[in-house]
Every structure is written in structure tokens, then in C-alpha cells.
Structure I
Amino acid sequence: MNILRDCSDPRSIIVGRTGVGKTALIKQLNNGEEHVAEISPDDLALTYISNSTILKFLINIGVNLDIFFKLLWKHVLAVEIIKLRFKICDENGKNIFFQFIEDKFKEDKEKQAIDYLKKWGDKFWEETESRVREVTTKLEQEITGEFSSGIQIANLALKGVSSVEEEQKKEIINRAQQVVNKVQIRQLSQILELLDKILDDPQKKYFVTIDRLDEKWVDDRFRYRLVRALIETLRDFRKVRNAKIIIAIRLDLIERVFRLTRDVGFQEEKYESLYLQIGWDKKQLCKVLDARINSLIKHQYTKKSISHEYILPKKIKNRRSIDYIFDRTMMRPRDVILFFNACINEADGKPNITETMVLRAEGEYGRGRLKSLFDEWGADYANLKLFVELLKSRPRKFLYKEVSLNYFADFCLDIAVQTVAEKDSLYRDAFDVADDKLSAGDFKKKLFLIFHLVGLVYLKIEAFDKLISSLSGRRSISSAEITDDTEVSIHPMFWRVLGIKG
């Protein structure tokens, strides 16, 4: 938490998978600091952007909107901090703010920044959604204005890219890109410099927090570009010494964002200094579990503080009980507590938990965790539940080649004939395999990489390697690294619910 509170520390992107405590850190900061603005992606009216016929047309035809997305984030975040600093919530607050900055700042660059703020001043105290709509509408108007004679951009946008001839397409891209590139980035850069001068008291820190970026808050065509622009904006905000923008995000989403938005000369390592990796070790999780035990049991059975060793059996299947439990978690407090709660339910009021109780609790716990896994990844893989059937009743460890291509192709055919509520990328790929439009081998690799990504399996790439977990923070595995002899190991959390042999 001290790292997040320190505005001089560049780490401002809280990275970790669901359940490790990203949101808890955000909430702790929101509740513990005096000057905090909390932004939810759902409140940004970004669906307005993704529903814009003109912007969708520009993206589909090949116009790069990254500069506009950065403008949008800088605008929204700068205004949020100004509102915090001057407590702007009405016309009077706005007038006090402008009087202050006009009296204090007289240089040309400062005046240009003030002019920009005045331009948008009427919207200062309104919801963030209004500002997003206004900035977006202005770009749409400038684009349509550029094509007011000759090419009718609005009509073409309604018809779609397929209606545009190649020569016309080049002209549209060239002219529209010029309009996008002329957005007021320079003035916004001056605003950040002005903001740094306004926030001149090092004892007063200002924070803006953004959570839930992992959820499907906008169409993916826009989401990855918007997240990339936000991450770049965080770097730009480093020049504002007494303010900090903090976001929480899954590592796999960052990797996907950079992979899908990569351009010439892009260097991902430039952003790693912004990451605050969240993880838990066994000692920390033991403390969490002991705190839970004391809150439930201490006052009923003893006045002394007790630990897990007091109520858990010494061994479960010849393994230390706490290690047996940890093996069946993703090393997150949520998993440990839920497993323990299931054990308490089996104990039914008894002061000690036996090995039999733990084993009975494991089945119910595993079912709940698998369901939560489907929920956690539902925005990306809505039909993951159908594909997990591929792992049922298998050995705990098996070689990748043991799932034969013929068997896998038949499995895809079974999926393709099912009726699903949403045709996600997994379903579409299975359908393409069944329709001979995609090789079973290519999709099989993709599917096992997804199983690895979500935590269903570990992978062992080389005979001398350790089993690799996506939870370890290691870089993601590429399809080229998977061979017939890759060892697949199913996560112990799911052994019971998937009927794993062994």
C-alpha cells in the first residue's frame, strides 16, 4: 500500500489474477486517502465510442485512433484531478477555479492550457460520461467536416468498408488520419505541466483509481486500444509529481493488449517499471487462514489465539494438511478461505477437522472453484465450460500427444452441433475445425494454451523443466513451444470435480 501511496514510485498498475487482492488494494486506497476519485469503466460512456458508426468505420478502414484515445484519457483524468483539488461541483466552484489559475499563471504556455480548460469548462462538474461524449462528438464533427464536400463519410460509414473502392480508401485514411493527428495533444501536455504547478503542496496527494478493466465494458476492437492508451497515459502523468493514476488489471490482459496493438519500434519492457505484481506466499496465506480461524472459533472454544495446526489433521494422504490445502488453491486468500469454510461445514460444529472431513469438503470446494473459473473468464471465453469436458476422467498427468487429433476433431464436431447462447472464439474455432476451415492441430494448441492461461493445467515444455504455472508470473507460453511430448498436469484443485484418475 505504501508503494501505491508514494507518488514518486512509478508502480501504478496493480497486476495479478482475479482473487489475489487487486480490488482490495484499490478499495483500501479509496477509503484511506482524502483526495481520491474512483472511475468505473462502465461510467465512461465508452459504449458510446464503440457504437459510433464513424469511429467503427475509421478503425475498420485502417485509421489509427491511438492519439485520440490518449487525448480522451488525459482529458478525463486531468479534469478528475482538478475537480478533486478545487472541489468543483457547480458553477460557483468552476468560477473560483478559473479565477485562481488566471491570477496565478501568466506565461503563454500556461495561458494556452487555461484556454483549453475554458473550452471544456462548462462540463467540469458533470459526470465523466458527459465529458467522454463531448470529446468524442467533437472528433466525429471534425471528421465529417473534413469530408463535407466530395466523399460523404457518414454515408460510407453506414454502408461499411466493403463499399469503399481502394483509391477512395487511401484518400479517406490519409485525410482522416490528419484530422485525428491534429487533436490537441500539445495543449493537453501543457495541461499536465500546469497541473503539476497547481498541485504544489507535497503534503497533499491526489489519486484517481480505475478497476474492473478486465470486464467486457466495451467492444474488444476498442477495449485493447483504450487500455493501451491508458497505460501510456499513466507514463505521461508521471510528470505530475503530487498526483497518481492507479489501475488494476490481469497480467494476461496486458499481454494481450500489447500483442494485439503492437506497432513498429514498440518495446514492452518500457512499461514493466509501472507494474506492481501482487502475489501471496505460504506464510502470508497461513496468517490469513489463522485470522479466519480465530474469528470463527476462538471465542467458542478457547480464549487463546489458535492456528490451523490446532484444528486441522496433521496429515492428509501422507501430506502435511496445510500443504494439501495449498496444493488445491491458486495461492489466493479467497481459495484458502473457501476450502476452509467447506471443511467447517463438514465438521458440523465439532472443534476439530478430520482427514475424512477435508476429503469430503474437497469435492464441494472444487465444484465451486470450477464454476467461479468459468465466471472469471466468461468475458473472454464464454463457452469454456463445454471445452473443459476434454479434460474429464484423464490421468493427473499425460502427454499432449495422448489427446489424438482424430479424437480432438470429433470433440470439436460435438461442440459445433450444440446450441450456445454466445458464439465466442472457442466455439467459432471448433466450428471451423468441424467445417475443415481450421486444422485440428492449430486449435488444439490454442485450447491447451487457454487451459494453461486460466489455471486448469500446468505445462512442462522440456524434460528438464519444472511444471510451468500461469500463476507464477512467468511469461506466457507460445504455441511453438508445445510439442507432442509436452507434459500436461491438471491442477489438483479440479481433480475431484473432473474425475481425474490416479
Structure II
Amino acid sequence: MTISRRDFLKMSGMFAAWTALSSCAPNVTQTVSPPTATLAPTLPPAPLEDDALIVHTLRRMSFGATPAMFEKARRIGLETFIEEQLAPESIPDDATEKMMGQFTTLEMTAGERFKLDKRGLPVQELIAATLLRQRYSERQFFEMLVDFWSDHFNIFIGKSACRALKTDDDLKVIRPNALAKFRDLLHASAHSPAMLVYLDQADSRAEAPNENYARELMELHTIGASAGYSQQDVMEVARVLTGWSITGLRKRRQDFGSFYFNPETHDNGEKHALGMTIPPGGENEGMMILDLLASHPSAAQFISRKLARRFISDSPTQGMVDSLAQVFTQTDGDIRALLRALLASDEFKASAGQKFKRPLDFFISMLRLTDATITSNARSARRVQEYLRLLGQVPFTWSPPNGFPESQNYWATTSGLLDRWNFSNLLVSNQIRGVEVDLGALTADAASAEDIVDVLSLRFLGELLPGDARSIIVDFASSGNFDEDLPSIAGLILGSPHFQMR
């Protein structure tokens, strides 16, 4: 594609404006200008009030706080809105569910998926369905929790039979238990064929126990690496779990892909793990271990810290973690109760600007806040996956068992920020096939460059840009035909440091 002199000058001006904006942003300490950009939140903790608190809370509870969400929360009250989102089954979501009908593999058995000629189709359709749910669902907090737990109990969809099994893990493990008791979610995950294949548990036998799942069960799923367990504990838990497998593992029969406890491959000896003696008891031995881990004090700390890191800041205080851990213990790991306490805490209310959007958050929030339409949904949703791949976070494609990183330090790289800037401009310029944005409809009542900047800022950020940042973009918008330059103006705001925070 040949770039005209006018386009080149326009792009150069936008880069310069983006650089200048960085010094105006309240939550950055360094200039953000490709190719030397880094971001770091420096907002001092301060309580928010009324509308500002609503905006902050909705940013953390959703993949993009739309004006409709804000108006509803304002109308019914923030506390009522939170309770509604904590009961997703009470929220009508028929339009989103109707979209799922185009993905035929969601209704197939694991055996049927495995035998497909197009073996990548289940992978493509699960990812596409996930992106569409995140973009369109009214149950936004639920989708955020599905994303959180999918990372916590990470399964790389590209490993062997996981491409046929991960769909069931999503639909039968993560989604039904995302707001349940942690104990129930843990048990469901431990019985997930996709998890057993991913961490090599399905092949673990008495004569050759595989330690992979036993280790990650403790280190990543429950009590954390600092809980003080030993390698001997790992070995004993691995013995406990021998025989936990799946049907049709070898021949991929039609009944392939269900949990199956095989007593013939189970180690029937007595075990000693985590200070507990476990008598021979078949599958029940594993159930005892899972219950022990779910109620362990270290699990209360570990899960509470991860939730706080996702929804408050990368470095929550120990006091905040202790407070949530107490709720975890008192409620037997009730996830709803944990989230209710987290959102009501002073530390949460004072954490505006302290979370950097991961690529998926950034990507979906742009689609939601520009009111982008994904046309021919199945095909287009698969196409936009390629752009997410460039940004670095396609759902279910993180290979190690620890899930996509949470910290800003990992994601706020020079190349990552430049990719975001490029993608935001492609999106608002309607240069992504299958995705349409109507900026004219969003700014229909704007009569000046100032109006356009303010309307788009409120739409994308939930607030007006601060004075200096606003002036820079208004000057840019006033330098030409602001109707013609509307995509450039929108791209500047979406690519700015302000939009990178949630």
C-alpha cells in the first residue's frame, strides 16, 4: 500500500501527539513514544465518589464499560448493579446465545470433535465464541471471571487431544463454576479430561506415577509454591491420583473424552501427603486431597491474592489479601462472597488507574466502546483472532500451565504499545475486514473539534481527557477537516496512555 504525502504527515503528527500525551497522562511516569515507550501507573490512592466510582468499578467488572452500562448502574445504583452481575443467570442474554448457534462444534461430543476432518475447527470455534461473548454479552462480570479462571486453570488448547477436549472444559467446568465455591471448581477441574491430558495425568499409572498434575495442582491451582510442601508431598499426591484418566485414551473411540477412574492402574498403597495419612480408597483418595487443598489456609491466601491482582492492582497490600482470605475461610471459598468483599473494599475504590490492560482487555474494550459490529460472525471472529495473535493474547493459547501473565511489566513493551496504536487506527479506519465501526454515529451531535474530542473521550474513557492532553488532541483535530480526520482523532484517544489503563 502506497502512503500519500498527506497521510505520512498525518501519521507523523499523530505519533508526535501521542508522545506529548504521555507526559500529560496522570498514570504514567515516562514518555510513551514508539520506540522507547514504557508505562507505569503512579496514581496515588484516592477514594472516588459517585459517577467516578461507577466508571472505575465498571471498568474492572467488564471488557469495556459502555454508556448503557454506566446509565444502568447509575439508575439502579452501583450496589444493585454489582449484585445483578454476580447473578448472571438472572440477566437475559438471548442475543449472545443466539450467536453461539453458528458454532456447531460447541454441541458435539469430544469424540465427534476429534474425528472431524477439519481438526482445527473446534479450536477456531471455541476461540471465536469466546471473543463474541466478551464483545456482546450482557453478563460482563461473568465473562471476566471465565477469563480469570481459564487462566488460573490454564489448558493449552494446542496440545494433542486438548483441541477436542477444551470445549467441554470451558462449557462444563469453567462456566458452570466461575461464581460457585472454589472447592466445586477445583473438583470439576481435577475431573476435566482436557486438564488430565494437558498435564499428563491421564497416563499416570501405579508403576510410573506422573508428577506434572500433582505439582501444578498445588503450586498453581491451590496453595502456591511458598506453602512449604516438599517434593515428597508431590510424589505422594501423584500416587494418590494414579488411575485418574479418560475414556478412549488409546483408540479414540466414540466414547472418547469422559473422566474415568481406572482401578487397575491406581496405586492402592497407603500414602502420606501434606501431613495427612491417606488409607487405600481408590478414587476417594483424590477427593480427600482436593478437599484438603481447597480448605488449606495457604489456598485462601493464594486465591485471594490472585483475585486482588486481577481486579485491584499488580501489588495488592497484604492487609487486602488477609481480609479476602478471611472471607474465603468463613464462606468455604464462596467466589461470589470474595468478589463482593473485594469490590466493596477501600483499596479497590482507591485503585483507579492502577491496572494496565492486557491485550485481550484492550482488544475487546475497543470493540465494545467503538460499538464495533463483527459481521458474518463466525468467519469474522476467526479473522480478528489474527490481530489478537499479533497483540499476543489469543484465548487458550498460552502454552505453560501458569496462564497469561497479569503484570503490566510483561505487557507494556515498546513493540506491544506500537502494535496497539497500529491496531486502534486500523479499527477506526474500517481496515479490518468483517469489523465495522461507525464513528459518525458516535459523534452525530458534535459540531466542533472540541465537541468531537469530548464526545469520544467520554465514550472511550468514561471521562474527559485532562486539560493538556485534551488540548493536544483538539489542536490536532482543528488542524484540518475534523470530519475527514475523525478516524485519526479516535485513533489518538484509543492509542493514548489513558486508554491503556482500566
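Coordinate-derived values only; no laboratory data. Please read all numbers here as calculations on a predicted model, not as lab measurements. Cβ atoms are built from the backbone, for glycine too; each structure is taken alone.
Given 3.9 as the derived value for distance in nm of label points 7 Å out along Cα→Cβ at positions 158 and 486, which of the supplied structures I, II does it correspond to? The correct label is II. Set I, II, criterion distance in nm of label points 7 Å out along Cα→Cβ at positions 190 and 350: the highest-scoring structure is I.
Starting from the value 29.5: which structure in I, II was mean projected area of the Cα convex hull in nm² calculated from?
Values: I: 29.5; II: 24.2.
The correct label is I.
Starting from the value 17: which structure in I, II was relative contact order in percent (Cα under 8 Å, 6 or more apart) calculated from? This figure was derived from I. Distance in nm of label points 7 Å out along Cα→Cβ at positions 86 and 366 was computed and gave 6.1; which structure, I, II, did it come from? Among I, II, the structure yielding 6.1 for distance in nm of label points 7 Å out along Cα→Cβ at positions 86 and 366 is I. When FRET efficiency 1/(1 + (r/R0)^6) of positions 118 and 166 (r between Cβ atoms, R0 = 25 Å, to 0.05) is computed across structures I, II, the figure 0.05 traces back to I.
Can you rank I, II by distance in nm of label points 7 Å out along Cα→Cβ at positions 182 and 342 and just name the one with the largest value?
Working: I: 6.2; II: 1.1.
When distance in nm of label points 7 Å out along Cα→Cβ at positions 182 and 342 is calculated for I, II, structure I comes out on top.
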